[in-house]
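What follows is a set of structures for review.
Here, each number is a calculation from the coordinates, and none is a lab measurement. This structure is a prediction, so every number in the text was calculated from the model and none was measured.
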Structure P
């Protein structure tokens, strides 16, 4: 399970839509294993296959376990993810991206979503998520559709630099500079 290089935002591959996985195979499982190792090595909480140069619709996510997220440490893997439902209620939150190091921004996302797809064994899976997990799943599905978080920022004042390597900490803390606390 090698750690693979992460594709950065200047690479045109990130602006290419990922293709559906037609058949879940041992190669799919190897890719998923590599994605999980790469995400963990980069201290990330989510990763899409396109971010390691593979234009297939596969995402992984694993939120840290803490007081606000007692179900953390659950590894979510979805092949051919699709937003089946999304709440009308939107919520602003801070996001960073392993493919855009050194930057975070405030992005509006649906507060509650239902994601459908396949699990690593090729069985149908449905994940109902809210809050931070919903945000992470939407972010990763966006990668499959060639959308970066910076494309969703409505106000250029709502993107700012952070020390490289601290994007995930800013995202997890949901801190907004000058905003007086958490979003």
Structure Q
């Protein structure tokens, strides 16, 4: 398997979650309510899986290694766009958390902000994923030898192995602060 393989597999799971978010969003628009626990679950998925796990591998391993290569101007531009897009998704997710907190605390007007954020994420991710799958990942492969690609794949597995510990160390630390 090439190093881009796990990233593309992760994209498929993100796409599945986007379908669920889209369905719940349509229901929320129709009923004028949303379950805050569902929003919590969506945020957890986006923050832990899509951002920390998936984007983490891209930013901390793939982009780090490619940054040392002589990327063409076009490939470097796309890599920088992807980094900016990751930051954008983080900012929308932060807005979503804030809106969900307001909604949970009785601010029914916050539903509009929740819907806007969810809609933004559902629109954003497919284009972002397509750019990675069809443009950047194939182009980036040309910069890596087979040995470098396999070393990156090994580093991806190690990154994933540590992720569950990072997640729950954070959960415990957060509870200890309260």
Structure R
């Protein structure tokens, strides 16, 4: 089964090693002792809890933080960071994105891809005609959709095995057997 994994990285300042991959976001404070409500962008969502260390993206900068504790809470997640001990401190982190070094992400099976790896890929038809480049991915629930921008405009192409053929990571190219629907 062909699958794309995880939300794409967002642009931002560089860390000393690699551009972190955004895997979640701080929603706001939780309680009065410095805990944070966080949302996961990972699939499955619980993966967020295992990735360390976290880097918070604030004001275009990545700051490493130490997670003292993180766990599922109701339908979401909460986390406690070292040095954030009251609600005021937690409030300053609201809306910060949570990034991790790409090296902590697990390797995927041959037929699965991280969204970050699909962005920027050239999309061609089976006959080699170029359709454009992947600029975005959309999660629909049923399947992911590639947003492809090219000379003839924007196309939405389902990321499913019946449409996507070869995905060549080295050449940064994927083949899509996609024809525009006929106009009525």
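Quick rundown of the values:
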quantity	calculated
Structure responsible for 0.97, with Cα Rg over 2.2 N^0.38 Å calculated and labels P, Q, R on offer	P
Among P, Q, R, structure where helix-only ellipticity at 222 nm (-39500 (n - 2.57) for each DSSP H run of 4 or more, over all residues; to 500) as derived comes to -25500	Q
